[in-house]
Structure 1
Amino acid sequence: MSDIISGKDGNVQFGATPVTEPNVAYWSIDRKVAINAHASNSTSGEKTRSAGVGDSTGEIHIYQVDDAAPSIAPGNAYDAVLDLDGGGTNKYTGSIMIEEFTGMGVDMNDGKEIVYKYKWGQNGALTAAGNAAPLS
């Protein structure tokens, strides 16, 4: 039986020479492929389907610390490495564009950590490596 990989050591790196973004609390990736339904005089009155273009999107959450702000901003594209387990083998690589800063909150009542939340979209194909699930 294989060991299950934990995301506790995952990380996100940015740049042509990848540098780990500090204080990343969470990252995600979602993949969808447009499915085209069509019928013709060759489909016997039934629809058939073909795969269209693919799109990967996701989120990155980064904790605020007192000596640095997150290095990413909406509207900018970044070479990115989304590492599943910090080992550098199981990962997704490619260019992503930060589409949205979805917010943060300062909670004086409970004193919770301040977390910046960003949504991103692929900026060209992302490549899976190691045991990361294939995207195409």
Structure 2
Amino acid sequence: MTAKLEQALVQKFIDSSFGLPIAYENSDYTPTAGEAYADISTFINDETALTLNSQDETDGFFQVILRYPEGGYSWDAKNKADEIRNIFKIGLRLKNAGQQLTVTSRSADKGENDSGWYKIVLRVFFTAVLPR
């Protein structure tokens, strides 16, 4: 069931057309020098019982690491971070193959330089009820 949650988040990111190449989990992506990109992944926590007979619950976060060429303006990355956060609003509900999640919070770390890139880490936190 949790794969459906991940697929819902990734598909929302793709459908939102942010104009950046995407480095997916377990992909063989090689960044192009001087070209910004988004590195995306999903972290889902353990499932726990919600009801005695039929439902479990889980939570986790969808992470987007924006990488922009070092030495440019940080505003480009910060504006893109705001654009992404505006799509993944708190309260957003996403569905995939009958499975639903709800966005509960968002965060963006302070930008920092990292191995030739200016990096901002965004996280979209969610909860989901899973059928047992």
Structure 3
Amino acid sequence: MQAAAAKAQEISENALEAGASAVCDVLGKGKCRFSANLMVPVPLRGSSGPGYVPNSVAESNSRKASELWNHSMVSNICLLIVAETKGSSHSGFWVPLMRGEDDADLPGAAAAYYRMEANGVFKDDLPPLTGFQKHLGSK
């Protein structure tokens, strides 16, 4: 069972790496540093997250997400990172699937999910959370 799980992880890492590498080629970037992950929609178990904690990294990331998304922002479904490229450590992190005022989307994965088109978030240049003021309160 453990060998099968390790092989499945290796296959998913290789598939994500190949896909991300192809995106770099299409964008004309050639060889570049990247990471990629697979997020799937899953039900939330209250404000504590979806309950996907196969290891300590995923448990820590799920806890970080629960702390980040205050109770007023959490919906009943989220996008959960279940696979990623080698060297990444985002497994278990999740974002709520919800819409803000005037059908605003959370930037990144949630926007990509609803619009069915790519929507990247770059950690060095975070976009504003326009349309979520009532959810953010004084934060």
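Read-outs throughout are calculated quantities, based only on the coordinates presented, and are distinct from any laboratory measurement. Computed from a predicted model, the values in this text were never measured in an experiment. Cβ atoms are built from the backbone, for glycine too; each structure is taken alone.
Suppose helix-only ellipticity at 222 nm (-39500 (n - 2.57) for each DSSP H run of 4 or more, over all residues; to 500) works out to -11000; of 1, 2, 3, which structure was it derived from? Derived from the structure labelled 3.
Here distance in nm of label points 7 Å out along Cα→Cβ at positions 50 and 66 is compared for structures 1, 2, 3. The highest value is that of 1.
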